[in-house]
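Read through the structures below before going on.
Where a number appears in this text, it was derived from the coordinates with a stated rule and is not lab data. Just so it is clear, the structure is predicted and the values come from calculations on it, not from any experiment. Cβ atoms are built from the backbone, for glycine too; each structure is taken alone.
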Structure P
Amino acid sequence: MNDYLLSVVLGIIEGLTEFLPVSSTAHLRVAEALFHISLGDGYWKMYTIVIQLGAILCLPVYFRERIGRLLSTFPKGERGDRTPLTHPLGLTIVAFVVTAIPAFLLTKIIGKHLESLYIIGTSLFVGGVVMWLIDALNARSEAAGPKVSNGRIHTWAMETMSLGQAVWIGACQILSAVFPGTSRSMSTIAAGQLAGMSRAAALEFSFFLSIPTMVVATCYDLLKSLHGKGANPIGVSQIDSHGWQVLAIGFVVSFLVAYGSVAWFMAWVRKHGFAPFAIYRLIVGVLVLVLANHTAP
């Protein structure tokens, strides 16, 4: 396939799957296997980091007004009952720190698992089961709404989150770093729902948490790759004009598709549950395991 067309296809895949609870890593890994992209090629490894960064950067743009309101109310919050630690922005940083330190220490395990289709397929399947069960467990409370005080859900907005919920979500996000295919968004959304958050509140916090988490992770990997460090590195001087054009196409396509995906997902979740995504994960998980068995040496 032509490199430019391939870049468009991979950019679309990344943009569609980065924030949906279906694992962008799994989809890109499968696409790379189907398109026979060498995982030992430093350029294509760097390419996946670049298009992921393109998708992530759509969030500050999409949530610019929401971020502006949160900044204007920091640190006391809209009702004046928050602190720098319990304000939504403070909780986002807390959850990020809880994730970042263990994830950094486990980088060797993460690298070992990243290319395993067996682990990706299993993580997709297990995550689908978990997401389906949790969403079904909260379905009645979601339907009843915030007026019912004795339901499972007691946190309907980020502004009323607790410090404990943020720590719990950050801890659960580590799973997505160690086991590719788990999906960062699936782990944080499901964790939020288990902690008594509504679908919309858990999803919004998941989006906000992904900004520092993914920006730091992708920028760190990108700098290592461009400076000729780490596994399969590639220096800036090694990229020709064709390579830069392919990167630019993937970055822009990923950004635009991710923006539309986030807008659609936010609207969908307010009216529907996560069951369709859970079913999709189950199906794709089985297909990936079949692919892994077929391609095994």
Structure Q
Amino acid sequence: MHVVFGITGRTAGVAARALVERSTRVRGVGRNAERLRPFVDLGIEAFVGNVEDATSVQHALAGAVAAYLLIPPNFAVDDFRAFQRRAADALANGVAKAAVRHVVLLSSLGANHPAGTGPIVGLHELEQRLRGIPRLHVLSIRAGYFMENFLMNVEMVRTMGILGTPAPRHAPLGLIAAADIGRYAARRLHALDFNGFEVVNLIGPSLLTMEEVAKALGQAIGKPELAYVQFSHEDAKKGLLEAGLKPQLAALYLEMHQGAAAGLLQPEPGTSVVNTDTPIQEFAQAFGAAYRQAA
């Protein structure tokens, strides 16, 4: 039995389906029974669980030989860091009590740093908790920035005619398609070919600047001259708050961008880097479809 947490998310759902294709028994964990139903139709065992509750995590992991772990997004909480700490504690304690031996963790570039990376600090803390569990083998996938996050900019591109973020214009960034993470995680979970604490930095085919991202997205929507604008942190914060983010989470996202500009979101020296296949041009087609649907 392999247990996949956050199965209704972008990476875990792909991982679960890929494991099923390899004839692996899968138990999928999510917060909403109705959203789990399509996975049941695939032969996946559904488990409604709570990653903030160690007992729930332990029960979800009962009989498992391996698990895919993540801290799911939660935009509703006022204190996002407290939510991350609760989830990290529950996941680590649940794994220890269930005596699971292999875990693949969805982490992030920059998770080797204990501060200065915004929400990624929560993943650093979870990595440290898992490191301390005896006889547990962990593969930490330190993934790049999800290409799919740019879908949140569709309305900006449509109404303002620009792509804007706080990221520097010319700094090379490690981006990745979420599905590539899921496929890679499934392959390693199926093989169970990692020991101790292994780190893999997972990014797309090449590093990209924000200008290159804007060019690719612009071409997909018929606006090849789409401009990239680097927002000031004041303007970016205002935009995040107007979009509905809680003040603390908005501040954490800005800290993450500052950390990226300072070079903190780079592969840790001595760890491996794996490049995945999906180029930005392929994702741009999905962006273009979302753009046309919003028009």
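Of note:
- Distance in nm of label points 7 Å out along Cα→Cβ at positions 63 and 95 derived as 2.2 - corresponding label from P, Q: Q
- Structure (P, Q) behind the derived value 6.7 of mean projected area of the Cα convex hull in nm², for residues 175-254 alone: P
- Taking distance in nm of label points 7 Å out along Cα→Cβ at positions 47 and 247 as the criterion, the highest value among P, Q goes to Q.
- helix-only ellipticity at 222 nm (-39500 (n - 2.57) for each DSSP H run of 4 or more, over all residues; to 500) derived as -13500 - corresponding label from P, Q: Q
- Which of P, Q yields 36 [relative contact order in percent (Cα under 8 Å, 6 or more apart), calculated]: P
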